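J.: There are structures below to look over.
What follows draws every value from the coordinates through simple rules; no lab data is involved. Being a predicted model, the structure only gives us computed values, none of them experimental. Cβ atoms are built from the backbone, for glycine too; each structure is taken alone.
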Structure P
Amino acid sequence: MTDWNKNISTDQIKVGDKLPDISIPITLQRLVMEAGANYDLSLFHHDKEVAITVGAPDAFANSFFNMGMYERLLREWAGPNARLKKIGSLKMIKFNGVGDTVTFEGVVSKIEENIVTVDLISRTSPTNITTTAFGIVQLNEVEGS
C-alpha cells in the first residue's frame, strides 16, 4: 500500500538498500485485462495452446506488464514527488505465466546527487529469476519531508 505522504530523500538511502518487494499472482484474467488495456493481443498472452507453441507452459505476461510492475515498485518506494526517468534494459529470461506468483524487487545501485539507479529483478522463487531491468529515479527533495 502506497504511503502518499512519504518522500524518499538521498540522505535516507545508500547503495545496497533493498526496496520493499511487490508480489502478484499471475491469473488468466489478469493477463487478458492487461493485454486488452495496452492492445497487445498476441495470442500467447492469453491462449495456453498458442503459448505452448513458443515454449511456454501456459499463457504468460508481456513486456508491458513487467514494466508496469517495475514502475509501481519504484513509485511506491520513492513517493509522489519523485520523477521516474527511465526503466531500461528489460530482459525477459523466463516466462511469468498463469499460476505463478511473481515477486518484483529492487536494490539501489548508484546515487548521484538526487538521481538514483535501482537494479530490478522479478522472480517466481528464490532461485528462479524471470526478468531483469534497471530504473532511474530523480528524487525531488521537498522541504519538511
Structure Q
Amino acid sequence: MAELYTSRWANSRLADLECVPVGISRGVPRFSTTYEYRLVRWLAPSKATYALDDPQEYEASYVRQLEDLGVQTILGRLARISRDAGGLPLVLLCYEDLSQPGHWCHREHLSVWLRGHGVKIRELKMGMLKKRQDAPQPALFDERGGA
C-alpha cells in the first residue's frame, strides 16, 4: 500500500519532497504550482455534494460516494499511482487551509473514512517526508549577510 498524506495545493514545499502530489479536488489551482502533480477527480466531491451547504449533509454525501467506490478500489488505484512513481508516498491535495479555525474539507473526511478502514494517513507536516536529493539547499545566511 502507498504511504499516504494530505495537504493543500498552496504547499510550495511539495516541490522539494520525495512524493507524488495528487489533486483530489474538482478543479486545479489557478495559481502556478512549483511541482508537478497527478489529478484524480474520482476522489473529488461530486457536483451534488459540492453544492451542499450543510457540513453534516456534505460529509454524509461524500462518505456515500467513497462507500460506492469502495475502500479496496480506492486503495488499489492509489497504490498504482505510487507504484508507477517508483513507490513514492502520495500527498492528496485540495484547497482548504485546515490550520484555520472552523475550516474543513473533503480531504479531512477522506482521511477519517480511510482511518476507519485501518489505513494510516496524516496531514503532512515538516520533516515527515524526505527531501529530494536535487532539492535546493536552504540559504546559510539571510539577505543581510547574517547567520
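J.: Give the label, chosen from P, Q, of the structure having the highest value of FRET efficiency 1/(1 + (r/R0)^6) of positions 11 and 59 (r between Cβ atoms, R0 = 25 Å, to 0.05).
T.: That would be structure Q.
J.: Of structures P, Q, which gives 39 when relative contact order in percent (Cα under 8 Å, 6 or more apart) is computed from the coordinates?
T.: Matching structure: Q.
J.: Taking mean count of other Cβ atoms within 10 Å over residues 27-34 from the coordinates of each of P, Q, which one would give 15.2?
T.: Structure of origin is P.
J.: Let me ask another. Given -6500 as the derived value for helix-only ellipticity at 222 nm (-39500 (n - 2.57) for each DSSP H run of 4 or more, over all residues; to 500), which of the supplied structures P, Q does it correspond to?
T.: Answer by label: P.
J.: To test your reading of the models, identify which of P, Q gives 31, 15, 12 for semi-axes √(5λ) of the Cα gyration tensor in Å when calculated.
T.: Source structure: P.
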